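K.L.:
The following blocks contain the structures, represented as structure tokens.
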Structure I
Amino acid sequence: MIRVYNTLTKTKEDFEPLQAGKVGIYLCGPTVYAQSHIGHMVGPVIFDSIKRYLQYSGYDVTWVVNITDVDDKLIVKSREQGISMEQLATEMTADYLTNLKSLGVDQIDVMPRATEHMKHIIAFIESLVDQGFAYDVDGDVFFEVEKDANYGHLSNRSLDSTQGAGGEAAARKRSANDFALWKSAKPTEPSWDSPWGAGRPGWHIECSAMSREILGEEFDIHGGGLDLVFPHHENELAQSACCHGKPMVKYWMHNGLMRAGGNDGKVGGRAEQDGDDDEQATVETKISRSRGAGGLADLIGRQGGQRIRFFLLKSHYRSTIVFSETGIEETGKALTAFERLFERFQRISGNSFFELPIADNKSTGDFDAGECDFLLQVQAHRAQYLAKMDDDFNTGGAISDLFDLVRSINRFIDQTSLESADNADTTNNASLKQALLTMRELTALLGIFMSEQTEDDTMGEDQGLTEQLMQLMLALREEARANKDFATADRIRDGLLEVGITIEDRADGAQWHK
């Protein structure tokens, strides 16, 4: 049984979707007024893995990630750049999609844009006005918070502790806590016709309208960063529940945010949390565009998408992620344990790990270990991994089980001398293949090692020259060792290590790795 932590109830609950066998997920996407930063990737990477695991567990999943392409920030930024809001949104959406692809986020089913759903947004607001939950003043429409007796339950706030935004519209509100559903437009601003005059929607109503149109009035999971609990998700919940007379969402899931290592900044919201059962803490500060974050494409170019994805998944999703490029580089070093194992498997079996079939459900991945101690260990690692994922999608704990599995497989190879040229034990080879099939199954659930990584394409023609130079260095080192000039041999090895190249001494000769 899968259990999930529900922000609304502040407890873990058994996961039972509204409709048996089907799951609807809505994740708040970005406001596309500037280039993406790494904080924008936290939620998509996490929920990409969550969808993979739910499908693996037998559910038919529809995952929606919205694009906010009309907003005050977009208007301001487009004016600064001297382009239309539509052009800016199109360019920044393309940047976001490119970064998602680089990090292996490919499970999203629908990506609605607010400007494409204007008629649904207006209809939603009309319904709230007709039912007495909203009111219009001089072309602006506000949600009347005091009409919702449950307001504040998600964020655990009372009306006395909330404070609405100020600005020109504040004086026209019935209460400072009321929030905008529709904003009247100034003459030079982008606008749409509505019963209240030309204007544009407020931020919160966009998500309520788009989620209803695609997933229905009530759906299973609403996700987002912890900084969105209030006011965005609280307001979404209020307007949707009041409009439909039923809960908007069964499970509210919020990922922890990312703060910069060495300071108090966050890539994304409010205080650190460790993902325990009893409380979901908030993050006080975040790395954001206003704090100078950005340039995600450059970071991906330096570190690679798979390494960054693994870095984001190695903690429990409700924990704060402490970001540093050094941390990502350390993650890259840890990944070499898997890469070396895949190379060993190919040398022994002649088969590529990346061409092994991927089990698409738990039953397909099951196997009979018989009385083989090694395969019984593999089964135990697999069971522990799946138990971690069943327990609120604990990818961090699951990854630790993957490393345990790597160590068990390497130990088996060493103990059975499978790399020996004269070893043709078919039973041991079959056991090794089964272990790698299990590794393939479990890593695919995290969206890692889906395909073989190649050298950076930007090396171009220099790649062949690099290989020739490295072979020369290896030959000089081997010559020094043969002459017992170990000082020179060590100098070559240590010098290469300083520039990020390691040497692996094997029975069939030394190999180098970046």
Structure II
Amino acid sequence: MPESYKKTSPNKKYDHIIIGSGISGSGLAAILAKEGQSSLVLERHYTPGGFTHVFKRRGYEWDVGVHYIGQVHQKKSFIRRLFNYITDGQLQWAELSDNYDRIIFGDKSFNFYKGKGNFKNKLKANFQSPEDQKSIDKYVDLIREASGTSRGLFVRRGIPKITDQLFGGLISRKSKEFYSKTTKEVLKSFISNPELVGVLTGQFGDYGMPPGESSFIMHAMLVNHYFEGGSYPVGGSSRIFNTIEPTIKSAGGDVFVNAEVNEVLIKNGKAIGVKMIDGKEFYAANIISSIGIHNTYNKLLKGQNVNPAKLRKINKLKYSVAHLCLYIGFKETPEALHLPKTNLWIYPDNYDHDENIRRFLKDPENEEFPVVYVSFPAAKDPDFQNRYPGKSTIEIITLSDYAIFQKWESEEWKKRGQEYEDLKERYSQRLLQKLYEQMPQLKGKVDYYELSTPLSTRHFVNYDHGEIYGLDHSPERFASKEIHVKSPIKNLYLTGQDMVSCGIAGALISSVVTSSVLTGKNMINKIVKSE
């Protein structure tokens, strides 16, 4: 287990200092360890893992960000090989149902099944006109094509500036056709049925932007990621970090929690170390930030040592969406409660996601939630009953607006007053009602529930606006030249979901890009050839 910085301090030399122990930071430390290089990983939270950590309350356990991951049950997929590489094959996965997502509009349901053929056939059973069926075929082919171009786009995040200036446009030429347009623009160019568009974009909550705002390449990468279904880590999401940490330690690396970095130390234009919140300083040849581009440039660098024009461009990059999450506990097994492994995506009886969000943000207390996602971790994890016999958990997530909670941002956690608690209770009851509408057998059986707000994300993850996905996933974000693994400061690097894309897989792949820059090796090829 990680050391607590409050009890002991690092007392040896490391090759790298990595700020943040989320999947990108810990994954990077593990990849570097495979190269014989040691990393000091510093985590401000009291528990490691970032969005892969769990929290426990009243005899229950919930994950905070690992609801399902695609492709890891495919032994030859890159993401499976990558997880095996950084955990020495110790992390095991349990597949969800073949019907991994259910998209619900009013009293109509549409099921996404694993396998490209099944995916198309199940949708065609709902959309039987020849035009819609032809659109479904074209959609699946386009998703594959667009997703396949993304590698060229992300190569640009790691190549030297001069190479990017000379060849960057050529490298990402194919992906530009897809990242420069919104999801709605692309889909409406060949789909005339708005209901079909609404269903096909029913997973937009996984990247936090509606079709009219999101880049189509983000949508394509997400949908392609789940075409073969989804999986959940056996033993819960904390197993992710727990199986990575031994690899980090194998090369002399360490992870410290309760270890908040105050700033990156710069000398003669070069990053040389970090200063902690208590004033202590630690030094290494390379400093890597995995805590987001805004946090890196504005907090760790204090807005200094960076060209003002570049900083202005970085600060124009928009934040992603905030969210609410209701964590629920039951004193019965998933079988007794008839809990599925299928995720539920619940929408108003209106297929226009952009309009639903606009209405909600105008009147969040009275308008319907634009999306409600329901996950059943106790049913997904075959080991859950070994750890919590006779119990079950559910998580319900919806989008939110940080502004609703902003007036309490300076108040301490758990000490924000009755008005805040009353607001949370109103949202909790509304989310429970959405659950009961789909699963009436659960009414009256809830043992415990607790709502996290954007202030919870701000407090624990240190994102100023409570954003869950770092930067938004608009066309402008993917076109930005400011997002790069190499900072303008020598020996200061970045990794994390802002470099590639949101989610566990996107953040972990960013660690491969960063490790390739740090080692000068093609780590993708090395990982592929490792099995």
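K.L.:
Mean count of other Cβ atoms within 10 Å over residues 24-31 computed as 30.8: which structure among I, II?
P.N.:
On the way: I: 24.1; II: 30.8.
Comparing all candidates, it corresponds to II.
K.L.:
Taking relative contact order in percent (Cα under 8 Å, 6 or more apart) from the coordinates of each of I, II, which one would give 24? Could you put the intermediate results ahead of the total?
P.N.:
Values: I: 15; II: 24.
Structure of origin is II.
K.L.:
One of I, II was used to calculate helix-only ellipticity at 222 nm (-39500 (n - 2.57) for each DSSP H run of 4 or more, over all residues; to 500), giving -14000; which? Before the final figure, lay out each step's value.
P.N.:
Details: I: -14000; II: -10500.
Checking each candidate, the match is I.
K.L.:
Same structure, new question: Identify which of structures I, II gives the largest calculated value of FRET efficiency 1/(1 + (r/R0)^6) of positions 360 and 392 (r between Cβ atoms, R0 = 35 Å, to 0.05).
P.N.:
Values: I: 0.95; II: 0.75.
The structure with the largest value is I.
K.L.:
For FRET efficiency 1/(1 + (r/R0)^6) of positions 96 and 384 (r between Cβ atoms, R0 = 41 Å, to 0.05), find whichever of I, II sits highest and give me its label. Working shown, then result.
P.N.:
Numbers: I: 0.70; II: 1.00.
Greatest value across I, II: structure II.
K.L.:
Where does the value 0.95 come from, among I, II, when Rg/Rh (Cα atoms, Kirkwood Rh) is the thing being computed?
P.N.:
Values: I: 1.05; II: 0.95.
Checking each candidate, the match is II.
K.L.:
Have a look at I, II and say which one yields 3.5 for distance in nm of label points 7 Å out along Cα→Cβ at positions 40 and 440, as calculated.
P.N.:
The value was obtained from structure I.
K.L.:
Going by mean count of other Cβ atoms within 10 Å over residues 80-87, which of structures I, II comes out largest?
P.N.:
Numbers: I: 12.5; II: 22.2.
Once mean count of other Cβ atoms within 10 Å over residues 80-87 is worked out for each structure, II has the highest.
Read-outs throughout are calculated quantities, based only on the coordinates presented, and are distinct from any laboratory measurement. Because the structure is a prediction, the values reported are computed rather than measured. Cβ atoms are built from the backbone, for glycine too; each structure is taken alone.
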